[in-house]
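What follows draws every value from the coordinates through simple rules; no lab data is involved. From a predicted model like this one, the values you see are computed outputs, not experimental measurements. Cβ atoms are built from the backbone, for glycine too; each structure is taken alone.
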Structure 1
Amino acid sequence: MDVVLACSKAQVLGQRIAKKFSAELVEYETKKFSDGEIYSRILGNINNKEVIIVQAGYPDPNDALIELFLVVDACRSLNSRRIRVVMPYFPYARQDKRFNRGESLSLHVIADLLKSMGVSLVVTADAHFKEDYGSYDFFGIKAYNISGGTVLAEHIKEKFKLDDFVIVSPDLGSRGMIDEAAKNVGAKTMKIDKKRKSETEVEMTAKDLDVKGKDVLIIDDIISTGGTMLKAIELMKKAGANRVFAGATHGIFSKDSFKKLEKATTYLVTTDSIQTGVMEVTLAGEIMKVIEDSRVYF
């Protein structure tokens, strides 16, 4: 029988997964001491049970990882039968390769730690280091990468009763997302070519930009500073789009990007991979499919 343990940064997603599974949500406590150290304790019974640990890699990714490691260790000490980690927004995802001599392969280090602690499966969502979806080898751990694109598109389509709309990819990294989403909701697609001038400034162009009078949904894997999304919204508006919706699997919203995006769009939405004020879409259903399959394949 599965039980769900929701870490401090993924309380909402953890509760939604437990509800989807009709699974027990394990009682758990954590706190941070005045010197910054983290304390974690599992209060519920997980003896001989399969545990799904749910955590988010933002905010404070280092704290999130330490808490995760402590919880995995506690699960082992309490004789859990199997440990699976659901961490849709996985920290250090951009450090999956050595780009310069002397760099640490940070993502590999994290995977090695989880593997050594007995984690049998890791579930990610629109991981930065993966261009496709499905099962993959996460440095020696069995893993599965899901997409938030379809659930975001389904939510917008249903909420605003859209029949004919265009799903737009603001850059190369999100093209797999929008192709899958468009196929599943019956929408057309359009791709934007992006050239980054600096960390916060981008230049965008699109061939055959036919959105005049049409509703447009721009989907990206992550919104951080918001520069890419804001530029894409501006491009769609200049091309005469009717309504412009924006969605992302992971909403970081650094600095004042959240306010700017809310003002610029008809509607802004994210999944619950990170706890935000607009996380109306849940990944729980997609995660449940993977966990159910993992009983067979993993």
Structure 2
Amino acid sequence: MRSSLNIIDELKEYRQFANFQRVLEVTDNLILRESFYEGSFIHFIADLNRDVVWDLELVGNSLKDKKVDLTVLDLGCGDGRLTKFLNKNSITCYGLDYSEDQIKKARELQPKISRNFILGNVLDFEDFNKIVNDKDINVITTTAGTLNCFNDEQLDVLFSNLKKTFSNKREKQKGYLYFPVFSDESVNFFENNFKGSYSVHCFKDHNERDLIAWTSLLYDVSKKSLLQPTLISNVNEGELEHEFSFTIDRIWTTSEIITRAQSYGFKVSSIKKSEVKGGGAENAPFNLIIIEI
């Protein structure tokens, strides 16, 4: 885990983040979070996605077009919004996440399908291979933006594990990837819209405590990444607690994912155009890539 000094050094690269740098230097009672999948950040992301359904509908409607029996695995399922949506629409789906906090929250939010949420790591071949075979998975999918959590090395591990798992699968039916990904044109959108300005978001956690998040979004062209330092403060009377996370998401574009998939011998079946509806990247061009493996 990165220390506050490590994060301060990272923030120093960007003048837009000077205020966050200062916060880390002077704030007491500060809890560092490695990602948005821990602590109060889970509730922050859940609140941001509360009314967002376009990516669920994009994947769900496309899966309904398949005229074969499907058993779906939702990679990086988080609090289970896609897993819940697909099961509600008569598509058997399991949710996989490496975060114990996220799996716990998913099971609490969806008690009727709590057994469909699995703690596991897609980057661990033995772990992933067992899950795919035990559940007889033939479709792998994600919500919008999940692939952006993988850096270059991790994306290679993901595709390598997919190839090995489906090559060795006991039942030799075709497998499919349904990957929602930003279009190539979205790079211009990111450059023009994410320049490091600040925003404030108020929300509540599962205990109905009032929380405030101060956040900033900056697209680094050289790293092809979206940088997001975020400070969450508990503002309830008698309590004062701060949590901080600095996430760096690699923004993978359609052509990059297609090139990576083809390098592993996968075939791109189709591309469905869409756009982001809701959330920070409103109206950014987006695609659903359907890949045979």
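Distance in nm of label points 7 Å out along Cα→Cβ at positions 29 and 277 was computed and gave 4.2; which structure, 1, 2, did it come from? Going label by label, the one that fits is 2.
If you line up 1, 2 by distance in nm of label points 7 Å out along Cα→Cβ at positions 173 and 189, the top spot, with the largest value, goes to 2. Out of 1, 2, which one gives 3.8 for distance in nm of label points 7 Å out along Cα→Cβ at positions 141 and 229 as computed from the coordinates? This figure was derived from 2.
Computing distance in nm of label points 7 Å out along Cα→Cβ at positions 165 and 181 across structures 1, 2 gives 0.9 for structure 1. Which of 1, 2 yields 19 for relative contact order in percent (Cα under 8 Å, 6 or more apart), as computed? Here the read-out was taken from 2.
Look at Kirkwood radius over Cα pairs in Å, for residues 69-204 alone for each of 1, 2: the largest one is in 1. Using FRET efficiency 1/(1 + (r/R0)^6) of positions 53 and 213 (r between Cβ atoms, R0 = 30 Å, to 0.05) as the calculated read-out, with 0.05 as its value, let me know the right label among 1, 2. Corresponding structure: 1.
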